[in-house]
Structure 1
Amino acid sequence: MKHESFNESSEMYLKTISELAEDNDLVPISALAERLGVSTVSATEMVHRLREQGLLDHRPYKGVTLTDDGDRRACRVIRRHRLWECFLADHLHLPWQQVHDFACQLEHATADEVTEALAVFLGNPQTCPHGNPIPDADWVVPISTDQPLNEWEPGDRGTITRIHPESVLLLDYLAARHIQPGQPVAFTEVAPFNGPLMMQIGGQIHALGREIAAHIYGIRVNE
């Protein structure tokens, strides 16, 4: 199934807006451009195109948010992406940190029929290898109750649930340090002078910068 370049590009924009949005907040165009590695001018041009198609709303100088139609389309791409991640990790046994990049390429060349066949083949997994929920066949995303580690307090402990949003650089960094979902985590202290967050993860002490910690989610199980 051939996809035109504009369709692939528009899918990337919709998916990225969905990933960057927190609690339905507006996503600044500058943040969208930085995440996609394009100029702010290019991002603004695509935002105007998607707004004309009814896929997003744009508030000048504030940011963008997906419409219901835009959100559904974003969920379709995210479903394809995360199912491919499961296949690549579980059946082709590719490294955990590499499957995100490969899935980014496959997500744009997969028909809905193939997506659903893949879901059945995989046994309809609920999460991707990085712990993120997979939208269901109606493109509904389960609600997560976890929180990023940068919002935890010293003394909190629990379990890492997911890495979000994913990037090749981030996943390589975490893989090199054996930090991934399912591991126990305990927030021991904040280093002096507003330094890094000291976390015990899988029995090892890690000094996590606040930006890194913002991408690692977990569920607290404090007594």
Structure 2
Amino acid sequence: MTIRVLLADDQPLIRTGFRMILEETFDIDVVGEARDGTEAVRLAAELDPDVILMDVRMPGVDGVEATRRIVSTDPSARVLILTTFDLDEYAFSALRAGASGFILKDVPVDELARAIRAVAGGDAVVSPRITRRLVDVYTTHQPDRPPTTGGRTPAALGRLTPREQEVLLAVAVGLSNTEIAEKQVVSEATIKTHVGSILAKLDLRNRVQAVIYAYDVGLVR
């Protein structure tokens, strides 16, 4: 299955570079390019890409606002933020706005491809170190929290089975599905099913929100 990608960056050379790199990857196809956030929102609606590679800093409508608009219109949209700095406050704001992760612009080709595949598959791309920083930034910007209808209370944990609570805890400390599967001696597909069930029961969008939820309710400190 080919993953359809939309590139959004205000610099033509950056877009061209990413297109050339991704066109060498057998399962990724660049279906469009956006020069700014406004165009990214429009093309996301027109092209319905599997993943949107979004530059976080663009003139006019930036990547944060574009992500917010895209996700509010299509909650299933997958946005992977492109940034120059791994502690970029704009990138964290984009995560809170609904992005599924962020990655540095100078990332190796194989890592970029893995990140795109992970996001397309419903996973999130945030390292444990970045997760800790995200939670720190998130908890100091209360008004900017991503909207959810699920209850952010310890009582909501009662919706989860004991195994799902274990998986949520593992996700919250930054473990990948593969690492959780190895730790619990089950298949990665089983863990993916558990994660999907956790997100559904708690009405959360992705793993990033699951991490934040776990900190919110005191499951992790």
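What follows draws every value from the coordinates through simple rules; no lab data is involved. Everything quoted here is computed from the prediction, not taken from an experiment. Cβ atoms are built from the backbone, for glycine too; each structure is taken alone.
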A value of -12500 was derived for helix-only ellipticity at 222 nm (-39500 (n - 2.57) for each DSSP H run of 4 or more, over all residues; to 500); which structure in 1, 2 was it taken from?
1
Taking 1.34 as the value of Cα Rg over 2.2 N^0.38 Å, for residues 100-195 alone derived from one of the structures shown (1, 2), identify that structure.
1
For FRET efficiency 1/(1 + (r/R0)^6) of positions 28 and 108 (r between Cβ atoms, R0 = 25 Å, to 0.05), structure among 1, 2 ranking highest is 2
If Cα Rg over 2.2 N^0.38 Å is calculated for 1, 2, the one returning 0.99 is structure 2
